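So, here's a batch of structures to check.
Please treat every number below as a calculation from the coordinates, not as lab data. The structure displayed is predicted, hence computed values, not measured ones. Cβ atoms are built from the backbone, for glycine too; each structure is taken alone.
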Structure 1
Amino acid sequence: MHLPESEPRSSIYYRYDVHPFRRPPEMSGQASDAAAVVVGAGPIGLVSAINLARFGVRCIVLEQELQVSHGSRALALTRRSMEILQQAGVAAPFLAKGLQWNTGRTFFRGKEVYEMLLPHDPDDRFQPMLNLQQQYIEQYLVEAAQAHPLIDVRWGQKLVGLDQDAEHVTLRVDTPEGEYDLVTDWLVAADGGRSAVRQMMGLRMEGRAYAGGFVIMDIRADLDLPTERLCFFDPDWNPGANVLVHREPEGIWRLDYRVPEGETAEQALEPERAAARIDRILEMVGQKVPWELDWATVYSASTLTLANYVHGRVAFVGDAAHLLPIFGVRGANTGLQDCENLAWKLALVTQGRAPRSLLESYSTERVRAAREICEEAGKSTRFMTPPTQGYRIMRDAVLSFTLSEDFPKDLLHWRTSRPHAYSDSALNSFAAQDGQFAGGIRPGETISNMRLGSDDFLFDHLATGFQLLFFAGALPPRGAAAEMLKVAADMQPRVNRVVIADTPSDWTGLADFVVIDAGGRIARKYAAHDGAGYLVRPDLHVCARWQRFTEAELRHALGVACGTAMEGAI
């Protein structure tokens, strides 16, 4: 019998709510009508469920604990992650509570040697980074999930077994009142780096686990420092290592450093030893002030991924699918791109509007992304924690040169998480027409947000589903373009028609949203002539674009993107 901890976790700034266990209807003989079950109520599992529900899929979320995670953990959300949260309709509390930033500074032996400015365009609604503790991230997502009529969040329910056949997945779930069987069409494994689903299925990751550990400590202290990433190499109390310092909401600061050579994780977390190091770090940043410890842990760095994210009727997302180093804030941010990619595809398959083979593109696209990220993250990890004497000599040489030279300083860039481009996706089409563009957004890339007013952006007006961005320019709302837009209104799955025109005109019945682009600024960013069109997937990645296109071409590109047609068949 599963008996989760029922006492609220301790924190000096966060009040943990203990969610009650509720007896599921299956224990009384009722059958579930949920098309999908998500295992894990962390950020990735909750966003997976919210996105599935957004596309009309009823789902159950199983969480073995009764409360949100302990500690700040996944702290930094990228701009792309905030866009994903906005599309899911949950970004507002994140913006209200989180701390946005775009600057990182690197020090070597007490001297500042590099300033990293993350790019920010006036058309971006969000700053490159937002710091928010994982407790708040999960709280806001739990509140959204529990308020949605298509989501059933079940607390204190632990997956202990699973079996699948060609049509269903049968889960064995343990609860404080005993076990029961839960039958569903699809299982989404979002149960983290120690995934029980992965272990039950006997799946192993490929890649590399790096030696050594890193301490994370959250302290409350009144530090007079801005919101930015601070990195200190070669502190005198931990030679050859580094320290990261981040501001968090509620007056909390994250301190992150490598466990000294020859020291165990248990020794690193001993109260007296940890307190002495906190004092040294505060002295190093010139802020030797009183402090209070909230939470501490030790983690290790890995670049690991499953070779396939879909096994039968089980799909893996987030840390259950891959383990990435913390450097470059890749873990949760990569996971959010996973669940955004999966949700619309699984929804179409579940609803019978796309073949099961569409899910192969989820695995292909995201495994390829994970492998590229592992390569990039491996470079950062080897720089932050050299695995051999040769790597250490090279790293130390680069750092030494930065004291007097500029040429090596870009090597200190920490290669932050970025939106992956599915350039080679099987869901892209019309490559020849793409070649007619001189710039703009290539197929596979995410579309660009555009500022429409002081607090009004293009992404604010994109409804759920596929988007057709039609660049009308000076074209009138009649003729062939009008007829094609009328036809697009009846396409399946739904295509939202966004008309971008030079001047206000009556596009009633032809457009779901009209953008006035009087100076042609948006058209230039998209390198679009009058009559051009972009077909955009529900996850905001371009799948086809044309300077001129026909109804047949639009239908075909939509079919390719849904896995119901093959590129080149038109």
Structure 2
Amino acid sequence: MVQNFLKKSFNMLLARQTNILSAAFIIMATVILSQILGLLRTRLLFSIFGPSNTLGIYNYASILPDTIFQLTIAAALASAFIPVFSEYLSKGEEDKAHKMASTLLVTGIVVFIVFSLVLVVFAPQILSIFNGGGNFSKSDMNLMVNLMRVIVVGQLIYLIGSFFSAMLQSYNHFFIPGIAAAFYNLGIIIGILFFHQYFGIYAAPLGIILGSIIFVALQLPLAKKVGFSFVPSYSFLKSKGLNKVFMLMWPRTIQVGVQQIGTIVIAAIIAFMAQPGRTNLLFNSAQTLMFASVSLIGLSIAQAAFPTLSREKNNLDNFKITFITSFNQILYLILPVSAVMLVLRIPIVRLIYGAEKFDWSATVLTGHILAFLSLSIFAQALIALFYRAFYALHNSFIPLIVSAFSTAFLIVLGYYFVLVQNMDIQSIAFAFTLSNIFQLIVLLILLYRKIGGFPKSLMLLTPLKIFTATFFTGISLYIPIKLLDQLVFDTTRTINLIFLTGISSLIGLSFYLFLTWLFNVKEASTFLLVFKKIGNWREILGRSDEAIEITRTLN
């Protein structure tokens, strides 16, 4: 009986997900695993190297290879590939879809290699942009150069895996790509564990190579099962599908380029601070905690909604319903997480990063950075959905312009706070929050005008209820943690810290669930139904009025 249950469960996970909410839960489950492994990877690095300048140099070394990856293939996969590939599939032209996809993969690899060669050859000159303040020594810069050259190899392999993930998601397969992404982090962990005694900090980029190989290998069997055949066309200029991808992706590519410029400039500004490697490392550590919830909730639901939004671009009524449903689901789940991060920031940092070499000053500073970043978690999660809404409408220009202004706003604020006012790293976190909230507001206004508005009761009343419940949840989190910390638990012990954080979070989140139920927030009833009957989750999600069936638009 148990064996039969496990077999059916595994078959369901491998099956195509034809329901946004069920697909989102599949993605969330794999993202949780990936995030846990990612945090374990970071903690492992801290336990071996501490929040040191050496580990900070490794973080700097990864910025430019990631920039090339984002510009060459990630932009196409995020904005253009899935809509075009899905359009071929909906017309029954699977052979053309595979030919277009194969050509895109070859093109992406070639472009990546060309840019990477330039980066590898001129690495010392290019990386000098991160030493404007002169706070890195010559040996530090040499280490940065060598680490970056190894990372580039891993990114090339990861590019191939990302292509397979996007293709499988176009077939509404989310489990295997998600598991493969999680095992990418596992590969890095294995690399660090086995190589650090022999190669020191070079164990991290070697782990990236190992993780990328695993990322690709786990997706190949399912790619073969769905019938993918590698048939590239070398006359890519004559490929109508690929030309359509290029037309759709160029605004996104420029947008990503602008965002990456923002990342590079902010990193260069941080390099003017004392101990730039350590400072940038702690900032990135706080961002990792923040992005964990954004990825888990915002990206998961937005990614699950994207294929449906793409199919419903010609039916604006269905498009609006799909978007508003996803919007409120993201908001309902992300806001209490933001409250938890804001109130429990120090315990969270201690529990996640509190290795022996992660000292108290690093804990406090990371917690302060996280407090400012947590104020924009909801904005970043919703921005992911807005981007995909515009991409589904085959409009990449609006996200480009809005993102460019937001990035420019971030750079100006960062420059003013640090180089003019001599403020510390927390000011960068504040600038980051302001720029993201600004971007969300502008995207909301523009999408509202583009599709002729939303039902005001769903777009205004529900978010207002959720924000109100979140405010009182924050208070309900703050009171017990203060009382328990001072009167009950000795938080110098890890087990007591776990109990303190767990009890406070349980009280706060239970209160949030009660308030949203009391306020008659539809999302509360939906998720209560899901969790109450978790053993029958697939049937529940399938009949939930919050779920938008993909098959509805196909019939």
Structure 3
Amino acid sequence: MSERASVPPEAADAEAETAEAETEKREPDEDKSVVESGAEAVVAALEAAGVEYLFGVQGGAIMPVYDALYRSDELNHVTMAHEQGAAHAADAYGIVTGDPGICMATSGPGATNLVTGLADASMDSDPVVALTGQVPTEFVGNDAFQETDTIGVTKPVTKHNIFADDSDDVGEDVGTAWALANEGRQGPTLVDLPKDVTQGETDRQPEEPKTPDTYNPPVEAEEVMVEAAAEALAGADRPIILAGGGVIKGEACDELRQFAREYEIPVITTMPGTGAFPEDDPLSMGIAGMHGTGYANLAVSNTDLLVGVGTRFDDRLTGDIETFAPDAELVHIDIDPAEISKNVFADYPLVGDAKHVIRQLDDAMPGAPDCDEWHETCQRWKEEYPLDYETPEDDPLKPQYVVETYDELTPEDTIVAAGVGQHQMWAWQYWTWTEPRTWVTSHGLGTMGYAVPAAIGAKLAAPDREVVAFDGDGSFLMTGQELSVAVRENLNITIVVLNNEAVGMVRQWQDGFYEGRRMASEYPWIPEFDKLAEAYGAQGLRLEDYDEVEETIQTARNYEGPSVIDAIIDPSENVYPMVPSGGDNARFALNEQHLEDI
């Protein structure tokens, strides 16, 4: 063993001073973590963005990022049962907060399991950031274990995606993805993170997220076009406002409400725009489209000037384009110029941020339209074609009654999540919507299985508000395993399964358009969802009779933790009104006989 060399005192003092100086140089700001690797840069970028929750599933290629998360005091990771659940939870979190929700997955199947949720967010312009692990860069393209071309797979369903190729830049990549998801027309973004990049050394501290200098979404519309639109609106006899999801995402609800009330213009909401205008306001004409109210669809079909704000004019809304608002001039306000005249021709294209453009339109209005007679007509339609249903004593429980009763028992700011199918339409039709960001569902993609993970994301986004999810038995079977997450996190949510032992909307279409051939739409056997809930550790309740509805709902609401109500509903109940796909909105069916006659 060699003898340790001695160090002169003056040399030791010099070494200590140098070490202290180096330590001071490395010390971060009080609110920043030390960055020594690409993975730590990823975490630091999320912290700089103010992220609070992440939803994900661990795995090999993403493990360095999870290891860095272990040391974060600011970020709370929620482990989901499946990556699709992580994407939907992040999506719902973004809908409720208005800021991007974050989902994480490993490479290969982890990344591909996110795709449905990303496609869903893309269709609905929901802000989501996905972080995916990837095999080391030297293995990319070699069919390595759990390798997938994540960039190629997700490019069609993301607003922007980035392949991170440098440990020094990866923090900035994540910040850019967050900013792009949030700014302009919101949408999902993705950063693919090769393992060697996240394990690589770097000391670069990410700054607050910012978009590239070349990204400049429009804010205000052209003044000349605004003035022309205002003149046309003031001279209209039968004007309506069609409020889409862009009103909510653009934080323009107050401006829309003020504008509609000042000029006394009836307002219709699309499915994504639900809550943008209160349905208990006399000017509200409710919801439009395939399963919208009869009076809303009549108003659309008879208007002479339609102001569409933040809407894509998709086929579920318009039906046959040739018969949609056939006598109307169209004012179209949208932040994305690609949406203007894409589906319906815009006579007055107003490209810009909804909040600012509504203000511009207000300033340019020469006066209010004279439409007292139009108001009387709209009121008459409301009285002639109300949303209603029958509740014969000898019939099984009607789902509409369950929804209405739940609505009556809860505060106005209750958040409602829904899967996709008949249950979604009943929830949409029979809940009275008065506030934005309270309707959380899959609109454009129509993703079954959305409700349970969305309820989890919504509750974490708004822990002090009540959250209920309406699901179908078919939809619940797809992602019901996420109930385990709600139990683990002790989330006070209720899931109401409107159980008709079928994929109800498919069965309804088979009865209406396929001569009743019910192929693969009915279940010969399904679990008892109340008992399944108990197996997960949740409260399980079974509901079959009208006189038990209120008590059962209150039992679920009063329970500290997740509850599942297995509501056994009339299996023959259908969703009406209904406009056949590609049909004329003015020719809506109120029952099965009407549908046959169309």
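Ranked on distance in nm of label points 7 Å out along Cα→Cβ at positions 372 and 516, which label among 1, 2, 3 comes first with the largest value? The structure with the largest value is 3. Say we calculate mean count of other Cβ atoms within 10 Å over residues 204-211 for every structure; which of 1, 2, 3 gives the highest result? Going through 1, 2, 3 one by one, mean count of other Cβ atoms within 10 Å over residues 204-211 peaks for structure 2.
Source structure of the calculated read-out (helix-only ellipticity at 222 nm (-39500 (n - 2.57) for each DSSP H run of 4 or more, over all residues; to 500), -26000) within 1, 2, 3: 2.
1, 2, 3: which one has mean projected area of the Cα convex hull in nm², as calculated, at 25.8? Derived from 2, not from the others.
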